[in-house]
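Only the coordinates and a few stated rules stand behind these numbers; no lab work does. Owing to the predicted nature of the structure, the values given are computational and were not obtained by experimental measurement. Cβ atoms are built from the backbone, for glycine too; each structure is taken alone.
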Structure I
Amino acid sequence: MSASALNSPRSALEMRRIIVSKIGWVLCGIGLILVIAPLIDIVFVVAWRGLSAFSWHLFTENTTGANGGLLNAIEGTMVITLFAMLIAIPLGVGAGIHLSEYGKNKLSSTIRFMSDTLTGTPSIVLGYFSYIVMIIGFGWGFSLAAAAITLAILIVPYLARITELALQQVPNSMREAAYALGANDSTVVFKVVLPAASSGVITGALLALAISVGETAPLIYTAGWSNYGWDGHFTHEPVAYLTYVIWTFIDQPDAKSHALAFAAAFLVMLVVLAINIGVRMIVRRKKFA
């Protein structure tokens, strides 16, 4: 029997593998295009129409109508997000520290399960819960306090989980060395473990910030809307925010309302993009550190 006859089955098998591999690469490329093309289209349309709507009065006038600006909405978004992060960061990071360093029992497993469940809960459900409890039950009305607490409830599970995972990446040898030098639990956690995992914790905080900036549904039930800037009251006073402008004005029939909605959408997109770039830079710096 000739060598060519012996090699023919092998050659046929290799050819079939090459064909299957090329088909797989083609399908992967098509899938990548199907994912990226809509994203590029959304970013391009929002950026083009948002930038075309930019003007000086957009940042100096309140959103009183299609001819107004976005000053009160920008201020409201910043204030709501700030207070939400002030509430969520201590709770989320503290929960993550407890779960990582001391959470080895059934209670911690239950907390993890409930946290993961809360992460998958639609944000509008949290908004409705806050509406029943805070707006009606506590009698706060549409307010900054209700909005900030609701966003904090939304992002605490993300912070806790990411913090826990970041702390678990710290080698046990660092903890053992600190204990060997006579350090107590709080010193080990706050002077050794937490600084070593700081990049992961900061990444979690930035991701939580991006989530809070882009939320709409829970704020509809808690913040309401105001045509004026925040006056310093935490309760009984509604607050403006950018995502409400997008949600409301895009449904209006006139071009000026659409322009205002796209301008607000572009600002939100810029903030989220800047946060994600910050996350990438932190992760990259950690990788090459």
Structure II
Amino acid sequence: MRKPAIGIAVSGALALTALMAPAASADTSPDLVFSGITVNGGKPIVIGTTAAVKAPVTYTLTRPSDLTIDYKKTFAAVVLYRGTLKEFQNTIEPDLTAPQCATTATTDTTVTESCTETLVIEPFNLFEAADATTWKAAGVFNQIDQDDDGSDGHISFGYHSDLWGPLGSGVQVKRAAKLTADAAPEPVKKGATLTVTGKLTRADWENERYTGYVSQKATLQFRAKGSNSYTTVKTVTSGTGGALRTTTKATKDGYYRYVFAGTTTTGSATAAGDYVDVR
């Protein structure tokens, strides 16, 4: 299994956090407190197979008043991880934009700030089905002391990193789902039998494609022509390859669709309504 090390970069100034390294000693660690962390508005993050997904994060950061976080040589942020602090299974990190923080309170020794940042999730960074789970949040502090001039025949690189977690309730990362619906025959005589087929698939991150989601409940719904709302007709279970199939009586013109409510690992999906002309 691939095991990543968190790598945060802000405008090219901070790169290579290497949090897999041993923790810094207590006497060099800053006293930071990350609290009130909310990821993606408290909603699950649903990821497909191609497009990157951005998730907003809000939190409160309390730091020593004599510590400057300039996002050039010092950096603080919230990340998500799966596994433990000692041994990550995977990580989700902020984009290259520094968190936006505004001071909300000060004391003689501390500064409290309200911060926002954006996490970026690329499908190719989700390695396996186990990534569809609840991820934990952690606060990160990095400090770099780098001399890369080289004109004097010498360069140096000093690095310090701290990590606090798990914090807050974490966030669910889910596979995106797709759903189709097709009612036939079209047109159909009133009172005749309609067959409504469809397919439920979900993102397979490891193979970068959508595959059938079997043994899942989907509801067949109908919306009459001229109406704004759907009503449930029946519940159908997906079969081989995620196939859905059922029959119903044609009573009036309208639209048929399947709806999937989602699971703990997979997001919800709604098929586009398929219109049927009843004669």
**Item:** Structure responsible for 25.4, 89, with Rg and Dmax of the Cα atoms in Å calculated and labels I, II on offer
**Value:** II
**Complete:** Highest-scoring structure on FRET efficiency 1/(1 + (r/R0)^6) of positions 47 and 103 (r between Cβ atoms, R0 = 30 Å, to 0.05) (candidates I, II) is II
**Item:** Structure (I, II) behind the derived value 15.9 of mean count of other Cβ atoms within 10 Å over residues 31-38
**Value:** II
**Fill in**
Value 26, calculated as relative contact order in percent (Cα under 8 Å, 6 or more apart) from one of I, II, is from structure I
**Message:** Ranked on distance in nm of label points 7 Å out along Cα→Cβ at positions 55 and 191, which label among I, II comes first with the largest value?
**Reply:** I
**Request:** Work out the source of 60, 18, 9 here, i.e. which of I, II gives that when semi-axes √(5λ) of the Cα gyration tensor in Å, for residues 143-214 alone is computed.
**Result:** II
**Prompt:** A value of -24000 was derived for helix-only ellipticity at 222 nm (-39500 (n - 2.57) for each DSSP H run of 4 or more, over all residues; to 500); which structure in I, II was it taken from?
**Reply:** I
**Message:** When percent of Cα pairs over 16 Å apart, for residues 87-166 alone is computed for each of I, II, which one produces 54?
**Reply:** I
